[in-house]
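*Asks:* Scrolling down, you'll hit the structures one after another.
Nothing in this text is a laboratory measurement; each read-out follows from the coordinates by a stated rule. For clarity, every value in this text was computed on a predicted model and none was experimentally measured. Cβ atoms are built from the backbone, for glycine too; each structure is taken alone.
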Structure I
Amino acid sequence: MNEADVRAEIEKLPGWSGDTKSLRREFSFDDFSAAMVFVNRVAEVAEEQNHHPDIDIRYSKVFLSLSSHDAGGVTKRDLKLAEAISRLSA
């Protein structure tokens with residue numbers, strides 16, 4: 001996807017940022033346990049879609065990065081996963 005397409009799609013994804021290389025978002029929770037519940041829910045969706053994010057857990061904060069490594073950057077698969085993850089946190 002080109003930069004203009006990625007920017008247009010990110011506008012539809014509140015809380016997400018990124019560029020043609022990756023989509024990124026930080027999620028904050030009350031504690032580690034709540035963060036882990038969220039990460040496990042993300043894992044379920046990722047498995048269903050067979051597309052897996054990079055996950056960085058720091059106590060009550062979860063940082064996600066989505067990229068289609070085989071395509072060298074952001075693709076529709078990343079946008080679809082970002083949408084699904086956004087629904088989990090709503």
Structure II
Amino acid sequence: MDTWLIIVIAIAAVLVVAVALWALSRSRNRQLEEHRAEAGEHREKSELQSLRAREREQAAQDELERAQTEREVAQAHARRADELDPDVETPSR
């Protein structure tokens with residue numbers, strides 16, 4: 001076999017390996033970018049869900065405060081009713 005043919009085959013083999021490595025690298029970079037994009041979407045969803053949870057917690061806290069206020073008003077009415085009712089024994093009587 002001629003020397004020039006061996007050199008051409010060797011160069012072709014090196015080029016094939018180089019192209020394969022380049023394609024593999026490019027494929028990996030593309031996959032990394034896809035994973036970054038997916039992670040970004042998950043982060044956005046997480047932030048949105050956290051915001052909704054905080055809003056719900058605040059609404060629940062507000063509702064709890066209203067319920068406590070209503071309970072205090074109801075207890076005040078009950079105390080006043082006990083004060084006015086002659087059939088109820090109170091410590092002040």
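*Asks:* Ranked by Rg/Rh (Cα atoms, Kirkwood Rh), which of I, II sits at the highest value?
*Replies:* When Rg/Rh (Cα atoms, Kirkwood Rh) is calculated for I, II, structure II comes out on top.
*Asks:* While we're looking at this one, here's another question. One of I, II was used to compute FRET efficiency 1/(1 + (r/R0)^6) of positions 18 and 50 (r between Cβ atoms, R0 = 41 Å, to 0.05), and the result was 1.00. Which label is that?
*Replies:* For FRET efficiency 1/(1 + (r/R0)^6) of positions 18 and 50 (r between Cβ atoms, R0 = 41 Å, to 0.05), the value 1.00 is produced by structure I.
*Asks:* Quick check: -14500 is what I get for helix-only ellipticity at 222 nm (-39500 (n - 2.57) for each DSSP H run of 4 or more, over all residues; to 500), calculated from one of I, II. Which structure matches?
*Replies:* Source structure for this number: I.
*Asks:* Once distance in nm of label points 7 Å out along Cα→Cβ at positions 42 and 82 is calculated for all of I, II, which comes out largest?
*Replies:* Sorting by distance in nm of label points 7 Å out along Cα→Cβ at positions 42 and 82 in descending order puts II first.
*Asks:* Supply the structure label, taken from I, II, corresponding to distance in nm of label points 7 Å out along Cα→Cβ at positions 2 and 74 with the calculated value 1.5. Write out the running numbers ahead of the final one.
*Replies:* On the way: I: 1.5; II: 10.4.
Among I, II, the structure yielding 1.5 for distance in nm of label points 7 Å out along Cα→Cβ at positions 2 and 74 is I.
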